[in-house]
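Novice: Below are structures written as structure tokens.
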Structure P
Amino acid sequence: MQKDPVRILVADDHEIVRRGVSSLLESREDFEVCAEATNGEDAIKQAQQLKPDLIVLDVTMPGMDGLTAAKLIKKHQPGIPILILSMHGGSEIIRAAQLAGVQAFITKSDAAKVLLEAVDAVLQGETFFSSGVR
């Protein structure tokens, strides 16, 4: 019996990044991007409607940023793991992400190398912070 694919919501305001992340995730048969969002509000709405198995959120988006969206999603749907994808790295932003309740943080420059590894870690209940903070 085949398992259902892991349903993933991808939120990023840049279409090229969203498509690239979605394409990378869907290179795995066991992953399915169930929706894409362009800002934090849209990500929250889609998370409530679709109840994905994982959410990949950009930090810097128009309107509501990814960290604020992560806090609100965690408040209403604490069981959905969140992976933050950001062009910014460094201990301050990683700490902010951890305080928002996310399970993983990777920089966009590391995404091609570690995104699938980070997703696997999060789906196994682990955390993954790409700049060496685990």
Structure Q
Amino acid sequence: MARQIFTNNRVMILLSVLIFVIGMWFSLKYGNFQWLSRFGAIIICIGIIVINRPAISRIDIKNHIISSETGLSYLDTEHYKKTGEPIPEWVIEDQRSRTAVGWLGPLLCFIGTFTNGFSDLLNIFVF
């Protein structure tokens, strides 16, 4: 159950947005943006979980093997469209892991770090 939640990229994005909104709400309610800074640290943790998607799902990212028939990788959905075969589930999972490791997890870590590091400076301008 937890593995399915932690490996679902959409759920982790929604969770990060929800945590950011809760942090903003606490900050505005209590008049101190250190609350948002604290919630930014949680977003960093979510980013780290997303980056570790292959380890959590226990499915390694596959190597590209180019098909002589289509000239495309077996990990490319276009290969299966050209051959008329259904796209295997392992290809979709590999793409999700590549997304998580390649840009989604690092982006969440960056947003969380930026929020954690600089949100308390909003106290100077807002309150």
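Novice: If we compute relative contact order in percent (Cα under 8 Å, 6 or more apart) for structures P, Q, which one ends up with the highest value?
Specialist: Greatest value across P, Q: structure Q.
Novice: As an exercise: Rg and Dmax of the Cα atoms in Å, for residues 42-89 alone, calculated from one structure in P, Q, equals 10.1, 31. Which structure is it?
Specialist: The correct label is P.
Novice: Here distance in nm of label points 7 Å out along Cα→Cβ at positions 50 and 74 has been calculated and equals 2.2, so which of P, Q was it run on?
Specialist: Going through each structure in turn, the value belongs to P.
Novice: Also, quick follow-up: For structures P, Q, calculate mean count of other Cβ atoms within 10 Å over residues 10-17 and state which one comes out highest.
Specialist: When mean count of other Cβ atoms within 10 Å over residues 10-17 is computed for each of P, Q, structure P gives the biggest number.
Novice: Could I ask something else about it? Please state which of the structures P, Q yields 0.92 when Rg/Rh (Cα atoms, Kirkwood Rh) is computed from it.
Specialist: P
Novice: As an exercise: helix-only ellipticity at 222 nm (-39500 (n - 2.57) for each DSSP H run of 4 or more, over all residues; to 500), calculated from one structure in P, Q, equals -13500. Which structure is it?
Specialist: Here the read-out was taken from P.
Every read-out reported here was derived from the displayed coordinates using simple, explicitly stated rules and does not represent laboratory data. Quantities reported herein were computed from a predicted structural model and do not represent experimental measurements. Cβ atoms are built from the backbone, for glycine too; each structure is taken alone.
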